[in-house]
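Only the coordinates and a few stated rules stand behind these numbers; no lab work does. Small disclaimer: the values here were computed from a predicted structure and weren't measured. Cβ atoms are built from the backbone, for glycine too; each structure is taken alone.
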Structure I
Amino acid sequence: MGLSNRRRVSGPFLVTGATGFIGANLARSLVGRGEQVHVLLRPKSSKWRIEDVSEHLQEHYCDLNDAQGLQKLIQLVKPRVIFHCAAYGVSNAQTDVDEIYNTNVLGTIKLLQAASTIEFDVFVNTGSVSEYGNKLTPASEDSTPEPLTAYAAAKLAATLYCQMMARSEGYPVITLRLFTPYGFFESENRLIPTVVRACIERRELALTAGIQRRDFVYINDVVNAYLKAAEMTSLAGQVFNIASGTSHTVKEIVEQIVSLTGEPTVPLWGKLPTRQFEIMRCDADITRARLLLEWVPQISLSDGLTETVAWYRSRIIEK
């Protein structure tokens, strides 16, 4: 691609889902760069991930389904870059199909409609590995999507809508299809935080058989992918797999964490059932991200897990 296809990223930035794992890390990174950062929040949002940087954020409360409110907000802020990270259905507890559809599909549509009333440089949509379903061979962006859940289907619909708007209207919209991000501020009910906490607190660790394979990608690499996407000038409509390019079984990850913590924790394999419609394997082909986005993950799994364990250990000790 070369430097001619890159722009210097400048704000204002708007981050949706800024109290979630991905959005919070993005917002924190932008604050660290001294950028003008606006965040879209729901009135009931828990701000624990961003509370220590909140004085550097401009907070706006608006529901993604409030078309008029969104349009007023967009015209007030006039963001040059929109990082759309808001989602519902990622957690096992988030099962309301109407809410899944309203947030992930209609919310994306209404946000793009609001953005169409201003001039912006890039809209980065957040996709999901779940759009692919199970794959026996590494999934490229051209692989046939086979969603297994309402959440996966909704994320796919949002991705397709974003591609359509790029093709038909020329909107600068890019989708980053995230595989399994991990690191600072991840929800405590997710695999890696659950295992780290159980090890540090020397508690029983009930798990499935652990044969599922996941491509874990460190949060700092994920944030870097968003920033790279914001710099590109000629990738409208593209979808990019954001992953490490190497998968590991859940069992391998747990064993690494147990080793890193140095605690005598004994995982109870098979004590929990495998979730219905769980993706058992979907490896990532990251060739397109490497060639077009010029993004390559920098943090090894070993280094990423080491930093993650140290971060959670410090938080647990502080509490």
Structure II
Amino acid sequence: MINYFITGITGQDGIFLTKKLLEKNKDLHIYGSTRQIINPNFYNKLSSICSFDESRITLINIDLCDSNTVMNFLSDIKPAQIYNLSGPSSVYKSYKRPGKARYEIETIFDNLAKSLVRLKFFPKFFQASSSEMFGPLSHNNLTEEDPLEPISPYAKAKLENHKKVDSLRQKYDWEIYSGILFNHESQFRNNNYLLKKIINTARQISEKKEKKITLGSLDYQRDWTFAEDTVDAILKITNSNTKQDFVIGSGEIHSINEMANVVFEYFNLELEKYIHIDSNLLRNNDPIVVGCSPNKLIALTDWKKLTSFEDMIYKTIEG
């Protein structure tokens, strides 16, 4: 039996990743870190997109910020691949508790990487980086070559790990990868994310439970990808043997106005009748346009986006 380890397995990326890994290799056992070992929500979400043998998944609740715990665990299971998707994911919350966010993001990665180095064991390793690392840089075709100038504590911590990936790869000739993830959504997103907020409010308006939706802007443009397509890219990168980093996004930009209109039309509502704009909701220094060019990803891994912008929204609504 081959062991894989996924940190943050209960998030949307972890759910899709588990599905695809189990389908790909029948001799695979997945260990996944979670705050709750008994996690019916995870299994319910996973069962909504695939059938699976629960005995092939072990959820573990370990302190990834404790180096000895991490070292002993990795020594025991010796995973063939590691996907580090764990850590705080909210930029907003990182401003509220900057020290905690940076500590957790950096320490989890350090404990994983340093334990593997001490064990002289170098499995394929994927590190989830973030487009937030580009900071205020605003245009629609950001690539791996663009400067990284993070502003938020979250993004600064992600950049530190991103740099460490490159250093470890060169020093140990390690198949360790960093994927710079742009916005990606699915039915498994938490309700505090923009698309889910728009969907939930539109549904409530259609049920006469709300009268309006308040957004910071309709003009901002982002590169949104369906999370399952993003996970496809993660898998292709980790198994590419390219030993390079990649931006991961659709290569398309769409405005919040486009997104909201697709949602409201689905519920037979006219957005203009219900929208309220409050610019106080916007983050300082947030760029107007953020998009990427995944040409390198496509050329070196043969990845392609399978889900359109509109279908991503419909899947999120109907999931």
Revision key, fill the gap. The highest value of Rg/Rh (Cα atoms, Kirkwood Rh), for residues 218-281 alone among the shown structures I, II is in II
Review point. A value of 11.0 was derived for mean projected area of the Cα convex hull in nm², for residues 10-177 alone; which structure in I, II was it taken from?
Key: II
Practice item. Kindly point out which one of I, II the value 4.2 was derived from, the read-out being distance in nm of label points 7 Å out along Cα→Cβ at positions 18 and 202. Key: I
Revision key, fill the gap. From the coordinates of one of I, II, helix-only ellipticity at 222 nm (-39500 (n - 2.57) for each DSSP H run of 4 or more, over all residues; to 500) came out at -13000; that one is structure II
**Study point:** When distance in nm of label points 7 Å out along Cα→Cβ at positions 26 and 306 is computed for each of I, II, the largest belongs to
**Key:** I
